[in-house]
Structure P
Amino acid sequence: MEFSSRIQGFHKLSQSEKIDKIKELCNLTDADVEVLLVKNPALDLFDRMIENNIGVMQVPIGIATNFRIDGKDRLVTMAVEEASVVAAASNAAKIARPHGGFFTSTTGSYMIGQIQVLDVMTPEFASQEILAKKEEILKLANEQDPILVKYGGGAIDLETRIIGSAIGDMLVVHLIVNTLDAMGANAVNTMAEAVAPKIEEITGGTVRLRILSNLADRRIVRARAVFDKELLGGDDVVEGIIEAWAFADADPYRAATHNKGIMNAISAITLATANDWRAIEAGAHAYAARNGYYGSLTTYEITEEGHLAGTIELPLALGTVGGATKIHPTAQVNLKIMGVTGAQDLASIVASVGLAQNLAALRALATEGIQRGHMKLHARNLAAQAGAKGDEIDKVSRKMIEEGKIRMDRAIEILEELRKST
């Protein structure tokens, strides 16, 4: 179903009005809405997901609007507790719309299973022996998951590496697996364990670790967008963003916070879809250091017309089948809202929103500073914590912002003054 993600005044609607709007646009059922409202927390399901379960930690789910990705408008669900993340991404998406929004590409859903081999007397010779018997090893790996193979996935290639370590040289075999729409950890680990005895037989060595790598550099996603210079605030803002990005790309202290801002969006969508956000975080940060130093996951350039061209490139091992994603009811509703068709489609959305989030942060840093937007929302939180109700929250937060005194003690004072005057 086609619709525009450019929803005027969406942030001004009440929660029930927002939900009614999303229900209409995304063809949600009453049961879907019940899940979003946590009236059906499925505690028995969660009790089976982890050990020693005692309850559920709820995180707000927001809708990022204005996104147009690969020619299609998308509403994006983000599970995050940090103020301004959803608003910032939505605003950046609006700035990209005049130039077509975001465009993406992926390298496929290929994961790496690592097999560590120790005590190999002739590692170079053993490497060639392994590669010579590649088809035999791949056949053994694929026998572990006939369903994955049936649908076109499975182990497709082998690589060998000899690496130096604190305990001497070791031979590492990489099993390359096409996991299709699954994240693939279980499938890859099972295959790696199954071929380990064969690797020992070939090399005469001892296999120790057999496990997937979260540096999924065969599962790269790229997104690009042109951000309109007038909507950004003009040439000076464009230059300021370029300068801020260059700082991050040159200095790991700045890059750590720069990339954390990207992950604000990426982890929020990953969590909303019950994917493994820890794996995504680990892979992204490792990829940022792939050239021997830790730098930016994004790049910015100025077009001939003076607009800002932004790109992002990172590994995203996301799944839409299997694991918690398939059984978590809220994850299923969130995938439905986003209109996700598969793992690579989800990855394209995630990369696009990560780029948008980064652009929004750099723009704030280059102009008003990052705290202004944060503190506006923080003022509302403080007003609520002080005991404000309903429209009192807006009045108390507005007064604190006007005074530039966004503190709990001032929120309490303003609320007391407000109630005395009514």
Structure Q
Amino acid sequence: MNTQSVDCGCDETPQPLLSVDKALDILTSTTQPIGAIQVLALDESLNRILASTVHSNINVPGFDNSAMDGYAIHLKKDQIDTPGGFSFKVIDRIPAGSVGNKLAAGCAARIFTGAPIPEGANTVVMQEECELIENDTHIEIYRPISRNENIRPLGNDIKSGAVILDKGIKLKPQDIALAASVGSSTLEVFNKIKVGVFFTGDELVKPGCELKPGQIYNSNQYSLIALLHNLNCEIINLNTIQDTFEATINALESLENQCDLIMTTGGVSVGEEDHVKPAVESLGELNLWRIKMKPGKPLAFGKVGNTAFIGLPGNPVSAMVTFLLFARPLIKKLQGCKNYLNTAHKVTANFDWNRTKPRREFVRVRIDQSKIPAEVTLYPKQGSDVLSSMVWADGLAEIPEKTTFKKGQVINYYPLNEIMS
């Protein structure tokens, strides 16, 4: 595949290197959620982005209920917190889903977890602490008893009118369960964003085919599509297209009106065989950025008509790292996510960094959680072509520009299992 040059889009004067933070700010500040909403049944809502805040219209629980199997008791005032030895007449049995009869003072009802507390009852004693006597018509309790033991009060979990789910969250199983617990059968979610992809390069070969001299397998296609699937995107994949200006124009035009975002890898430099750059510029606008980072210095961002366009570098590690650091936050903001930025964790480095470098580096590391604090080890080969490093690694460690340090330095760490979802 054609690897991007570090050209900035201006043939004469190179663009100054953008900081990682500035590039990310430009990407996300110029992006707004797609806004289109659909209503889905709870069973269809997993991993979708919630489009409206959810309030509860009921109290949960809607009545005082028993926290365990035992006996609901009408405890007299003179029996509260005094030595045990009291007996109570058992007059009722209340399973979950039933409503018991009113309890008079000195009476008890067999009660089961989740069943409503009957009128008159003011405490529940677990069954293991009660002894049945007088042919099982009474119970006796041999310890001091307090009011409101083992009673879950009305609204203990959720009060009527309370916010239970915030707009912009990615719905997890527990979120869906909570919505069900207040009686919601559907949820409003943002539509999935549609991402169009295609790949150029006469040297690219589909896995499974025989390689000829000068050819390589198109790993970027499969990494990009897998990363997009992880983000729950709808993908329109044109596969590898003919490496001509006309074919590139046709691909862009076919995706423009179908997609919220178009993505490619490689092919946006100024070489004679790089047709993506002039094709995008003829249909919209394109900025070629030189970002002050490694791997992945070149990044293209622009529009095809009104559709956002991102061109990732061609080297496989560079493509993945720039996707995770830049495309992921942009996509999550398009999706309507409230928290769209990557979150860094603090770890200690199990390596020295002896040489100052002008660019911020995102190195592949493996984490050792048995250490306190957690410690990361560097993969020995950090080249942008070393795709095996991404398989070995648990995450990316951030090395600030113009920095040296010794083993034990605290640095930022981005777990792959978090930034790939």
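Here are the numbers:
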{"item": "Value 4, 17, 20, 17, 12, 10, 9, 7, 3, 0, 0, calculated as P(r) over Cα pairs in 10 Å bins from 0, in percent, assigned to which of P, Q", "result": "Q"}
{"item": "With distance in nm of label points 7 Å out along Cα→Cβ at positions 265 and 345 derived as 2.6, matching label from P, Q", "result": "Q"}
{"item": "Which of P, Q yields -5000 [helix-only ellipticity at 222 nm (-39500 (n - 2.57) for each DSSP H run of 4 or more, over all residues; to 500), calculated]", "result": "Q"}
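Every read-out reported here was derived from the displayed coordinates using simple, explicitly stated rules and does not represent laboratory data. Predicted model, so just to flag it, every value in this text is computed and none were measured. Cβ atoms are built from the backbone, for glycine too; each structure is taken alone.
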